[in-house]
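Only the coordinates and a few stated rules stand behind these numbers; no lab work does. No experiment lies behind these values; they were computed from the predicted model shown. Cβ atoms are built from the backbone, for glycine too; each structure is taken alone.
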Structure 1
Amino acid sequence: MLSPGALNAWLLLVTTKPPHWREPLLPWPEEPLSLGEPHPGFLYPDPIGFWAEVRRWSIAVFTRVEPTWRTAEALALTTLVHCGEDASVVELAQRTCRPRVVLYLDEQAAAGAPADLPKQEAEIPDPHRGGQAYAGWWATLADGTVLGKAPQHPTMHRLYDSDDMAGWLQRWR
């Protein structure tokens with residue numbers, strides 16, 4: 001499966017967990033990276049809500065710099081990479097797209113971040129289990145690129161409150 005995204009992505013989302021389902025009536029849009037418009041892959045329907053969360057998360061991250069932007073503007077500058085075990089995919093995406101914000105969606109993906117990076121940790125609570133919280137972090141590289149590790153993967157949207165996640169996504173520096 002090709003990862004959806006923009007050639008000039010400002011926001012790069014990285015996950016090791018590609019979707020394992022297909023909509024039987026609608027084929028996956030196997031298209032190259034877009035330029036100036038959202039990649040059709042971001043609008044693909046799915047039963048678990050992954051792409052809906054990715055759209056929401058992109059808007060939340062961009063709200064920090066462009067508060068009036070909505071789905072079309074945010075996704076026109078977003079790329080999502082399904083890297084699996086291959087870190088070279090992420091390196092290629094970073095060289096090609098030159099993003100200003102890289103958000104790792106799961107622990108395995110975040111393993112590719114520099115280990116000695118000073119991280120600003122922040123949690124979001126589990127709305128269903130008192131005292132349970134999920135930790136994520138933000139950090140800034142010397143060149144100004146912001147890296148983050150999400151407290152939960154978008155497929156786990158039932159384990160967090162969307163307002164809590166939006167607040168966490170807007171905490172990057």
Structure 2
Amino acid sequence: MRTEKLRLTGVQRAKYFAPVALCVYLATLCAAICITAVFLNNPRQAAATLAAGLFGLLLSAALGASVLFVQLNEMRYLTVTTRADATTNFEAVHHLAQHLGWQITLAEVGSRLEAVTPDSMSQEGEIVSVLMRQNQVLIASICNPNVGFSLTGRRRCQRIRELIRQAVLSLSKA
């Protein structure tokens with residue numbers, strides 16, 4: 001089964017994945033250090049330079065891979081199955097967004113809602129995208145690319161997804 005992922009525009013995508021690009025750049029520099037070590041005349045200096053280059057290469061590659069994994073995982077939609085129809089689910093999510101003071105950027109009744117949460121540090125917080133499919137609600141929330149990826153933002157995104165999940169599941173209990 002193929003899971004859907006949140007799609008970002010070109011500039012947003014570049015900003016969102018900038019930390020991974022930085023790790024790739026650092027890995028490239030470390031690879032260049034390793035290559036330079038081959039041309040050193042002193043064997044001890046060559047070994048030390050090669051070791052430092054390999055250490056930096058492995059560390060930056062591991063960091064870049066782990067950040068990429070987390071970011072791609074955050075972009076996946078969480079699927080929640082409800083007993084309500086798409087329009088009722090939309091109304092519940094729309095009401096929640098208005099109640100929490102989110103800036104709604106796109107609202108297609110019964111289909112999709114996109115919003116940006118307020119943040120205390122800047123005008124833009126996390127990006128929220130909710131898709132409605134018959135009796136399913138797909139929820140995604142990521143750190144705003146203009147603000148940057150952070151563990152605090154990641155926790156807020158998890159809370160947002162949980163709030164939306166609870167809002168649509170409470171329709172089934174009512």
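Tabulated results
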| read-out | value |
| --- | --- |
| Per relative contact order in percent (Cα under 8 Å, 6 or more apart), the highest-valued of structures 1, 2 | 1 |
| Label whose coordinates, when Kirkwood radius over Cα pairs in Å is calculated, return 16.2 (choices 1, 2) | 1 |
| Given -6500 for helix-only ellipticity at 222 nm (-39500 (n - 2.57) for each DSSP H run of 4 or more, over all residues; to 500), calculated: source structure among 1, 2 | 1 |
| Per distance in nm of label points 7 Å out along Cα→Cβ at positions 37 and 77, the highest-valued of structures 1, 2 | 2 |
